[in-house]
1. Given a computed value of 1.15 for Cα Rg over 2.2 N^0.38 Å, for residues 153-320 alone, which structure among I, II does it belong to?
2. Given a value of 16.8 for mean count of other Cβ atoms within 10 Å over residues 121-128, calculated from one of I, II, which structure does it belong to?
3. Have a look at I, II and say which one yields 21.7, 66 for Rg and Dmax of the Cα atoms in Å, as calculated.
4. Mean count of other Cβ atoms within 10 Å over residues 137-144 was computed and gave 18.5; which structure, I, II, did it come from?
5. Starting from the value 3, 14, 22, 25, 21, 10, 3, 1, 0: which structure in I, II was P(r) over Cα pairs in 5 Å bins from 0, in percent, for residues 17-112 alone calculated from?
6. Determine which structure produced the value 28 for relative contact order in percent (Cα under 8 Å, 6 or more apart), calculated from the coordinates; the candidates are I, II.
Structure I
Amino acid sequence: MTEAYIIDAVRSPVGRRGGSLSGIHPADLGAHSLRALVDRVGIDPGSIDDVVLGAIDAIGGQAGNVARTAALVAGFPEHVPGVTIDRQCGSSQQAVHFAAQAVMSGVNDLVIAGGLQNMSQVPLTAAAIVGQAYGFTTPYAESPGWRERYGDQEISQFAGAELIAEKWDISREEMEQFALESHRRAAVAQDEGRFSNEIAPLNGLDHDEGVRRDTTLERMAQLAPLREGGRITAAVSSQISDASSAVLIASTRAVREHGLTPRTRIHQMTVRGASPVLMLTAPIPATRHALERAGLGIGDIDLFEVNEAFAPVVLAWMRELDAPYEKVNVNGGGIALGHPIGATGTRLLATMLNELERTGGRYGLQAMCEGGGVANVTIIERL
C-alpha cells in the first residue's frame, strides 16, 4: 500500500459574518483555494484525479455538488471531477481521509481535499430550517425509529455543549479564561506571521477577521448565556465565518512523476462515534483509538489541533486525555479564528502543518467534534 503525502495546504483568510468575504459566491470562495493550491505547487490541474470538498447546508450557492462547481469556476479542465461531502464540522477533515484512502489504495494518485462555507449567505442549519416547509420540524423528530431510541431529547450542538460543561463540571469562568487565551494566542500568531504561509489573500483581506484583541474577562462576563440558567455564551463559542481551504494529497508515484516535495505524510486516520445527545464528546474515544492504532501515546504528539466548537469540548478532551495545554491550539482556535464549518478541517490541517515545520515537531494530531456525535482524528508526520 502506497503512502499518502501532503504536498501543500492553502486557505483563504477566515472572514467574519457579514465581513470581507460575505459577498463572495460559495463556488468562487472554494475556487479561490483550489486555484491558489495548484498555482503554488505548480502542477497541471488536469492531472488531478478528484476534488473532494466538504460543505454543509447544501442549498442556494452551496447546492448542486458545489465541489464540482468550484473546480469548474477555478478553471480546472472539465474532465476533473468533484464531490461534496457532509460530515458536519468535520467535512473537510473527512475529505482528507477519503482522498488519502483513495491514494493509499492505488485508485488515485493526486487528489485535492478541502472545503468551503459561506455562513453569511447560507446560515448554519439553513437546510434543516428549509425542511420545515416539507413537514420536518427537525432532521430527527418525525422518525419513528429515532423516537424509539432517543425519545424527544433535544439534539443540538448548544444543548450538547451545556451537557458537557455540566458533566465535567466546567465553570463559566474557566471557559471564559480559555476563550481569552484563544484570542491572545491567535493575536500573537498573527503578529509573528505564523499564518502567512497558509493564507492566500482574497478580496483585499490577508488575515483572519475574527480575532478580538481588545476582549476581556469583564466583557465576557457581561454576556447573557445562550439559554436561561446555562453556562455557554457567545464568548466561549466558535464564530460564524466564511472561508475555504484545500490540500493536495499525492501518492508515491505522483511524487516521483511530478517532481513534488512532500511536507508531511498521513500517519493515521480514525472516525468514531459517541452519544448524539452529548454530540461533541466523540473526539475523546476517537483520539484514544487513533493513538492505539498508531502505537503512540499522548506524549509522542508534538502538537494538537482540537476544534474549538465550544470551550468545554476542548477542556473536557484535555482532562480525559491528560493532554498538556501548551501543546493544544497553540495559535488559537475557532473561538478566535472562526469556524467556517465545511472549511475548518483543512484550515486546521494547514495551521498544524505549518506549526510543525516552524517548531521542528514530528507528529501532529487533529481532532474534530461533529454533529450526530461523530469525530474525525488525523495524525500527520512531518517529513
Structure II
Amino acid sequence: MAETRPIRDMDSYLEEELKKRKASHLYRTWAPPVQTTKADFISNNYLGLAGNAIQVLDELNTGQLSVLPFGSTGSRLVSGNHPILTELEEECAEFFKAESCLFFQNGYMANLALLSVVAGRQDTYIYDDACHVSLKDGMRLSLARKYPFRHNDLEDLERKLLKGTGRKFIVLESIYSMDGDLCPLTSITELAEKHNATIILDEAHSTGTIGPSGRGLAAMLGLENRIWARIYTFGKALGASGAVLAISSVTKNYLTNFSHPVIYSTAPMPVQAGICLEQLRFLKQNPELTEKLQSNITHWNQSGVSMEGAISKNKMSPVQYFLLPGNEKALKASKQLETLGYQTKAMLSPTVRSGTERLRISLHSFNSAAQIDELIRLLGDF
C-alpha cells in the first residue's frame, strides 16, 4: 500500500532534521551493552548489582517472590495494587527514613508525577540549571513559575528565592550527572528555611553510593527530616529498574488523587517490584560494596593529581570526567580508549556547554586500582 503525501512529507521533514543532527555530530543511536571483556567506566552499575541475576532468579523461583505475576492488570486504583508494591514501599520507607514511599517504573516517571502537580499557578520552582531533564520536564508540565539558578551558586539561589512568589520549591540533585559534583545541601537547606522554601532532592546517583548503608546525601548529612521530597532510584547502583519517592503520607495521598502518571498508568509489574526489593535487601546486607566504591573514588582522586584542571576530583562521587573541549575530540578519544579496552562516555555539547566537552568516567566498586591507574595514564596522552 502506497504512502500518502502527508506521511511522505512528514518523514522528509524528520529526515532533514536528522541530517542536521548527524552533521553536528549529535546523532544518537542505541549503544551496545557493556562488554565484559573490557574495563567498565561507562555504566551506572556502580556496585555491580546488575549482575545479581542468579541470586534474584533463585528467590523468584523458590522463595517468597516465586508467586509474583508479570502483569499488574491495571492501575493501582483499579486492580494493579499487588501486595509486593506495598511491601517494597514500606521497606524503602524504613530504609530511607521516610514516613512513606511511592514506587514508580523509573525515576523519570517519579519526577514527572511529583513535579507536574505539587506547584500551582502562583507558586515558584527554583532549580539548579544542571538538573536532569526529567526534573525540568516535570516542572514544565506544571503551571508554576520557573527560575533556574547558576549551578551550586548560593548567592544566585537566594536572588531567585527573593524573586519567587507563592509556595517556593528548590529542586536539586545530590550528585549531578555531568559534573559529578555534590550539591551544598546543608547550606541550601538553611537558605530554604530562611525563605520558607521546600526542597525536592533527586538522589539518583547517590542511592547506594554515599551515606550510611548507601542511603544517600541527605542521610549522610542528617537532613532527611528537613527535605520535603527525596527521589531514590533502583536503576543505577542497585542494578535494577524503578524508583521511589520518599515523602509524607499526605503527599502520597495527594499524588494518588491528583497526579496523572499515578492515576492513569498501569501499575509497575509485581515481578519488577520483587526484583527491586531483593536488590534493596542485598544492599543492606553488603555495605562493604559502598565502602569499596568509596575506596576507588579516593584512589581516582589521588592518582589523577598530576592532571590538575583537566581531570575531575569529585570527593565521594562515582561520576568523574576528563575535559576534552570539542565534540569531535571527545568522540575520537572515547573510540580510541574503547579499542584499548576501556569503555567511557563522550559527553558533547549542547548536553554540556560548548568548550566543556568531556569523557564522563563512571567509577565502580569492581574496578581495580590497576584499571584506574591505567585509564588515568591513557588520558594523559590526549
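Please treat every number below as a calculation from the coordinates, not as lab data. Not measured: the values here are computed from a predicted model. Cβ atoms are built from the backbone, for glycine too; each structure is taken alone.
1. Details: I: 1.23; II: 1.15.
Here the read-out was taken from II.
2. Derived from the structure labelled I.
3. Working: I: 19.6, 60; II: 21.7, 66.
Traced to structure II.
4. On the way: I: 12.9; II: 18.5.
The read-out was computed on structure II.
5. Source structure: I.
6. It traces back to I.
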